[in-house]
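In the part that follows, the structures are each spelled out as C-alpha cells.
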Structure 1
Amino acid sequence: MRHRGVHYDTGTIFRGPGYSIATRRGSLDLSVVRRELQIIRDDLHANAVRVVGSHVDRLISVARLALDLGLEVWLSPSFFEYSASVTAARTVEAARAVAPLGAAYPGRVVIIVGAELTLFMKGLVAGRSVADRLENLRGDPSRLANGRLDEYLASLVPAVRAVFDGPLTYASLLFERVDWTPFDYVGVDHYRDVRTADRYLDVLEPLLATGRPVIVTEFGMRTFAGAESSGALGFGITDSIRLWLHTRPVVGRLVRSRVRAGYQRDEDVQARELDETLAALEQSGVAGALLSTFVTPEARTDDDPRYDLDMDSLSLVASLPTRHHGTAYPDMSWEPKKSFAVVARHFGAP
C-alpha cells in the first residue's frame, strides 16, 4: 500500500440527539501534536495522517506540522448534524484555508470532502438522529436510491475545486451509492469483524473496478474482550447516559464517565484483529489505508474496569490518568498498546 496512515483528531464536536454536545480533544498543545506526529512518522512508520476535526484553524495548524515533517495530509473537516448548505459552506471554508498548503506541497494534501453523510448530515435520509436514520434505512433500503447524496456531492465538488487545486475523495459507507467520477480517489470506511471477515475483501471489488485508486479511509478495532464479535464498532460500550451527564454544566463535575458493566480489557484482541486486517488489505490491491486512530486523550485507561474508557477506544495508545506519563515515551501522557508494534511492523515493511 502506497498510503499508510492513521487518524489524528484535532478536536471533533459531536452534535445532535445521541451525542448531546461532546467535544473530542478539548484542548490542543501544538508542541505535543508535533511530538506525536514525529512518533507517527518515525516509530509507527506511517507516511500519512487523516487530520480530523471541526475547528478549521486547528486543522490547518496540524496539517502544516504534518507536512513539515514529511507526512501526507488527508484533511477531513467534520461537521455533524448540520444542513447540507451549512455543511457545504464549512467544507469549502476549510478547503480555502488549506489551499496555500496544497500549493506549497503539491500532491501531498488530499481533502476528504465528507464522511458517511447519509447518516451524519441532515436531509439525505429522514430522521432526527443517526439511530433514527439507521432504523429508517433498515426499514426501507430503497431510501438510498433517492440520489440526494450524489446531488450534494455534485454541487460540492466544483465549489471545493474552485478554491483548492488538489486531489479529493469522499469517505463513504459501503452501502452508500456514490458516483466516483468527480473524485481522484475512491474512499471507503471499512471495518472488519467476525461478521464480515469472510467477505471483507470481496465487497471492495466493485470499488477497485472503478479504475480509481481505492483508499480505506477508516478501519480499526476496540480494546475489550469480544470486541471483534460485539457489533459495537459503531457506537461503543461507554454508558451513554453517564457520558451525557458528564458533558452537562455543573452536574458534569459530579458524574464520572464509565464503561457499561461486564467488559474486560484485552489488548490482544485489538492487536490480532489489526494484524489480520492489515495483512488482508496489503494483498487486496487498495492504494492505502488510514487507521482509526492514533490517540484518544479523553478516553483514559484505569485499573478499575468500570472506568477504563480506553477499552472503548480505537486508539493505538492508551491515554493515562491525569498527570501520569508513559515509560516508553516519558514525555507523553500515554503508553503504546500491543497494537502499536503490530501496525508499526506492517507500515514499516518494505
Structure 2
Amino acid sequence: MVESSRGWLMAALALACNAQAAEPLRGAGATFPAPVYEAWAAAYERATGTPVRYDPIGSGLGIELATRGQVDFGATDMPLSAERLAVAGLSQFPAVIGAVVPVVNIAGIAPGRLVLDAPVLSAIYRGRITTWSDPAIAALNPDLALPATRITVVHRADASGSTWLWTRWLSDCDPAWREALGAGATLEWPAGSGGLGNEGVASLVQRTRSSIGYVAFAYAREHHLSDVRLPSRDGPVLRAERASFEAAVAAAREHGGADLPDALTNEPGPRSWPIVGASYVLLRRAGPKAAGVEAFFAWALRAGTRVVDELGYLPLPADAAEHVLASLHND
C-alpha cells in the first residue's frame, strides 16, 4: 500500500513537472508582425516542445500589458523612449521589419494600378477628397477610368504602431496633415470607419466597395487586396515589394549607422518604399520567464529567417541581428 501510494505520488509529481515545463510563453501586442510571430511560435514548439502564444491586440495594449507585467513579452511597432522603458522596467529590441501599404477596393482597378501620393491621401483621410473621380486623383492616374463613387475611408480603431508609421509618413510629406493631425498611435479621425488590428482593416476593405485602408503588406497579400503605388521620396512611383522595402532599409542604414532607426519612413533613394518600420519586442528582464522569451527570440532570429521571407517581411540585417543576439545572452 505504501509502495502504491509512493508510486502514485511520484507519477503526480512527474505530471506536475511536465505541466510546468509545458506552460506557454505569452506575448501580446502589435498586429503588424503577428503572422511572423505566430509562425515562429508554431515552429519553435515543434523544435523544442515549448509553446508560445501570441495575442495580436495592437501595439497600445501590448505596451500596456507588458508594462503591467501581465504578459511575458509585449510587441510594438512604435518603439518606446529610453525614459519610458526605464520607468516601466522594460527593455526592447527589434525582431522583424515590414511595410505599411495603402489598399483599395474599387471595381475595375487591378492591384498596383492606382497611384496616390501623400497630399492626396492626406486629403482623403481628412475628408477633403470624397470621390474617386476627384481631379487630384485623376491627375495622378490619367490612364485609369475612375468611378464617381464616394470613398469609404477605413482606419485603425485601436492604438496602433501601423497608424504611427502611416501618420508619421503623412506628417513628413504633407504640411496640412502635420498641422491638422500630426503623428501618433491614435488620432481623432475626421472621417471614416475603424477596424481592430490590421486584420480588421483588411477585412473591412475587402468587403466594402469603394473603400481605402492601410495595412501591413502581409495582410494586403493574404486578403488579395489591391495595393496602391506611391512615389518615393526622390520621385519615382513604386509598388510595394521586397526590393523597395530592402532599399528603404539600406538607405536608412547608410545615413543612420548600424542601429535601426525608430522608423524607416520617407527614406531617400528612388527605389525606397516610403513606409517601412521594425517591430519591437518589450521584455521585463526580471520577469520569471525572461530567459524563456530570450531563448525563443534568439532561436527565431537564427532559424526563422525563411519564415520571414515567405510571409512578405524582412529579417533584421545580419549585423543588427547579431547585436540583438548578443544582448539576449543566448549566443
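No value in this document is a laboratory result; all are computed from the given coordinates. What you are looking at is a predicted structure, and each value in this text was computed from that prediction instead of being measured. Cβ atoms are built from the backbone, for glycine too; each structure is taken alone.
Ranked on mean count of other Cβ atoms within 10 Å over residues 30-37, which label among 1, 2 comes first with the largest value?
For this comparison of mean count of other Cβ atoms within 10 Å over residues 30-37, the top structure is 2.
If you work out Rg/Rh (Cα atoms, Kirkwood Rh), for residues 182-309 alone for 1, 2, which one comes out largest?
Working: 1: 1.06; 2: 1.01.
Sorting by Rg/Rh (Cα atoms, Kirkwood Rh), for residues 182-309 alone in descending order puts 1 first.
Where does the value 23 come from, among 1, 2, when relative contact order in percent (Cα under 8 Å, 6 or more apart) is the thing being computed?
Among 1, 2, the structure yielding 23 for relative contact order in percent (Cα under 8 Å, 6 or more apart) is 2.
Name the one structure among 1, 2 that helix-only ellipticity at 222 nm (-39500 (n - 2.57) for each DSSP H run of 4 or more, over all residues; to 500) of -10000 was derived from.
On the way: 1: -10000; 2: -13500.
Computing helix-only ellipticity at 222 nm (-39500 (n - 2.57) for each DSSP H run of 4 or more, over all residues; to 500) on every structure in 1, 2 gives -10000 only for 1.
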